[in-house]
Structure 1
Amino acid sequence: MTTIKPFRAIRPHEKFVDQVAALPYDVYSRQEAREFVKDRPYSFLNIDRPETQFDPEHDMYAQDVYEKARDMIVAQMDKGIYIQDPQDCFYIYEQTMNGRIQTGLAAVSSIDDYLNGICKKHENTVSAKETDRIHHVSITSCQTGPIFLTYRKDETIQAMIESQKKHKPVYDFTSEDGVRQRVWVINDRQCVKNMEDAFKKVPNTYIADGHHRCASAVRVGCQRRQQYPDHTGQEEFNYFLCILFPDTQLEIMDYNRFVSDLNGLSFDEYMNKLSEVCTITPISQKQHPEHKKQVTMVTKEGWYKLDFNKVSVDETDVVARLDVSRLQQQVLGPILGINDPRTDPRISFIGGIRGLEELEKRVQESAQASVAFAMVPTDISELMDVADAGRLMPPKSTWFEPKLRSGLFIHPIEPEK
């Protein structure tokens, strides 16, 4: 049984919403974030990446950086940039990108669902990234980045959401990247109860994006439980901010790989080793792979199709049969020496939203022989199968678009003891 509940969101005043809404903090480098917030004083990125308020040399993980985030939330509420709803609400959040609509429900989910495996994950977290968000949540006493959850479509929930969308939205604007953003508030008590009850019949939710934010929110919630031994379980720190989307509305884009060198091999040596594990076909121009078990590759010499048909894989293994696993286990590890893609500085990951041109650019601008791979996107069903099996995908297996905007919903939790 899934436990979600409404909450009293801190959210932008309608007059400022288009200035506040921002892409997630982790899509920017430190320099990119610093440049972006210039002349954007209300962008939520100022709060999500509070080191932008300090000199570039300042320790971005220092205590005063997180305190600055807390102070900015308070100051902007005092200015009326943000408001807080007077009662617990659910919020419908709709995004339209290139004509495709996805509609989710902003809510808070029980940290116990995460701890007990009802809310399922498909990738590991990196401790340094997790620690950063733990400090951010703990010191601000706010969860600021919604976790992107999905669930298998439920007709009752969909009918209630579509019914609420007949009303006028509280927000309706187009963000800088051309994505239309609309929000409705559900504050009718009976509607809220019906929605809460409907989700109790959903057996599982799945983290689509935001593993680090989720793990951090849960860690802080567990810390607060220790600080408040007489807690009832209903305190806000027992829940984490999320937006839940039905699986049928989501689109996963390709998540591609660039490797900065050929692991000491000449081009011919590399191609000879590669031919032992896949069939190589030169192609005249850039191209996405056409089907599963195929990857396209670009080098300084041109583009190639790689068909993984020479090495047998256990097709009943939900992880081994993924294209990202085939590439890792047959090419990146044994040939290119990328044994831990989470930590090896020679590999970088490029979201499909940037196109194949970005792969060509990386290869051509590289000072030495390098290679990039274009992948078939992972299916949402594959993500769920891996999570249901209690397994983990290789890192950077999924890239979701459009990205959820930060700053539209803030979930306050009780202050530290």
Structure 2
Amino acid sequence: MRDVVLLGSTGSIGSQTLDVVARHRERFRVTALSAGGSRVGALAEQVRAFSPRVVAVPSAEAADALTEALGTDVPELRVGPDASTELAGLDCDVVLNAITGAAGLRPTMAALAHGTTLALANKESLVIGGRLVTSAAGPGQLVAVDSEHSAFAQALRAGRADEVRRLILTASGGPFRGRTVDQLRDVTIEQALAHPNWSMGRVITINSSTLVNKGLELLEAHLLYDVALDDITVVVHPQSVVHSMVEYVDGSTIAQCSPPDMRLPIGLALAWPDRLPDVAAPCSWAEPTSWTFEPLDDETFPAVALARRAGAAAGTAPAVYNAANEAAVDAFCDGRIGFLDITRTVRTVLDEHLASQPDVPSEPGAAWIADAQLSIEAVLAADSWGRRRAEDLTGKETT
């Protein structure tokens, strides 16, 4: 029996995690849940279904609403902006971090400091934390939840690290695969949210349409598996059945394949290194099928190349890349900028950050800081600056 602390329980990954747990109650017990507070009714249902000992919410208002929804059967509550971080440091077997965005960094660091296995769905905390996170992790402590990185972990079992030539990161191409730059000028939010294969939250779906999400995954793979950025190739695979591949020095390429279903990598992360039975449906071989692959169009979708630039600089650059994108996505969804302006904004903010001089006085977080001087405070300052600068560029009014 593994005790599980789930952070971000009411989101897409959190809900699917609980679905996996519900099917394997003989293997897992949910001891704590945290949620952002916007879906208190859903959180109350989860508490009733899984009886966690502790629940975390970010505000007194959310705590009051949860208490009212649950009536007399209320677990121990942790309340406040640091509540999820407190839960990440509890004694358990696995912390699954499904919090969205930079808010997941402190919980990630807390789980690693406690020595707990961390099933990481919050890719942003690894991307922005970089070597802070990887240096804090013990051998085997970080387990990937993203389908692509789970695929790498599975395919890497086929050989030694010194036998790996490159990682091949697959991308669906999103809803705009095959379009030109001119054809993307008038894209609407409804079109950008219409992902062809996956059902996800707003930010990650928009990121998939711009391929920023693939840029983040490139950086995540680089950090998780200590493979050089130049040795990671992004390939468009529209069917989303081959989740990623590893090419070995002898010419062999090992692929992990399954129909798109996040419960499979979630189940593997919870049980790692074991597999759970019947977590998701396998590929069907009863009918003719074909899988296609094509090179990434970097001219139309420059987000991956921008991520490579941020990753090569390292330090605080990936935090700025991620923060500027999140602010630009908000601006697009609010109708303040066009679709193509998302990655243009990211480029401008990243350029400014990398051109800054650390020894010249500037706004906190504006100056690039290298890995050697990195700290949680520096990362979060860069995140805040990147967000504010992108908001300035996209015309957000401040109060």
Structure 3
Amino acid sequence: MKITDVKVTPSFGKETRHWCLLKVFTDEGIVGLGETFPDVPVERLKNLLVGKDPTQINPLHYDHLWQMKGQGAGIEIALWDIRGKQLGEPMHALLGGKLRDRVRMYCDCHSGAHWTPHDHQRRWEEVRESGALDPVYEPEAYFAMAREVVAEGYTAVKFDLDVPNPWKLDKYDRSISRRQHRHIIDTIEGLRDAIGPDVDLSIDLHGSFNMADGLRICKDVEHLDLLWLEDPVRWEWGNVDALAKICQQTETPICTGEIFYGAKMFRELMEKQACDLLEPDVPHSGGAIEIRRIAELAEMYHMSIAPHYMRSAVTGIAAVHICATIPNFLALEHHSRNIPLWGEMLDFKDPIQNGYITVPDGPGLGIELDEGRLQAALPKGVPLWS
């Protein structure tokens, strides 16, 4: 089998975080679905792939896709789809077989409103001018969002607490003012009350704070039984000592890893016991091959993984296949609850039901695109594939 052509969609716009889908065509008529980045010239992809054997996933990964990072992982998804369709087997079977029929999702809620880069930047600009906290960051807005999401069946939720606020004393220093600290702790305590003791609660700080204040937050929420607290300090390659110091001084589980690429970058975290859980991003960490390597390393250190991703449902379903095969899998992030197209773009709608996605058993990814719905999401006259 040989690859004969590659086609991509235009970006579906900032509301979808600029998803771009990809099709890889073969001389046997099998087409694989994947994902790419905005503005990547399709000719570059054709030069890389046309004439190659798509069933040779390992050679393509190590010879070419590895260097392309997240974009390479999106292409790798299409290769798994092709191979599964050729053999009449689902992707999870090619990875050794599924360990679970459903994959647990946790909902990333951001705050009292879901996150968009535009809104986040706008709110920082507005709070610096007005000195007033946006209503979506008031504790009651968090609590309302939490109750709404839990009512949909999610058994795990995550919220951001490093948000635009009027109490930051210096634009550049990473310390936390006493008033901001109180807002963070009060909100987390209220979230635990709002969702009850049986729903898992995680908090993300995005590495926004210094070590002393990050540790203070971790210790001040120990009584709230968080599933994890994510990135209390900024992690930098080659220096995990600050994160390890926090992890060793608190009972609050520490999670990190969404920005790292490849299994080797996770090794020092595990060796130094600098976190309790790992959060590799499915495309950014290198696709199925690298995610499984990361998971295998983590299992040797008795650690679970909770993969992250912010792309379309194509990458999401690929992530479901991968997670179904990993023994030390905890939950998969869902970051697109506020994007209707995510649940409408496939041949089966709203894959998430009661906080879980059923693992597809059809060949390859086990999905097809609803191309009519995707075409309707583009401006009039813009072709779906080019």
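Quick note: the coordinates plus some simple rules give every number you see, no bench work behind them. All of these numbers come straight from a predicted model, not from anything done at the bench. Cβ atoms are built from the backbone, for glycine too; each structure is taken alone.
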| task | Using the calculated result 3.4 for distance in nm of label points 7 Å out along Cα→Cβ at positions 1 and 129, pick out the matching structure from 1, 2, 3. | result | 1
| remark: One of 1, 2, 3 was used to calculate relative contact order in percent (Cα under 8 Å, 6 or more apart), yielding 20; that structure is 3
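Figure out for me which of the structures 1, 2, 3 the number 19.2 belongs to, where Kirkwood radius over Cα pairs in Å, for residues 49-280 alone was derived from the coordinates.
Details: 1: 20.7; 2: 19.2; 3: 20.0.
Comparing all candidates, it corresponds to 2.
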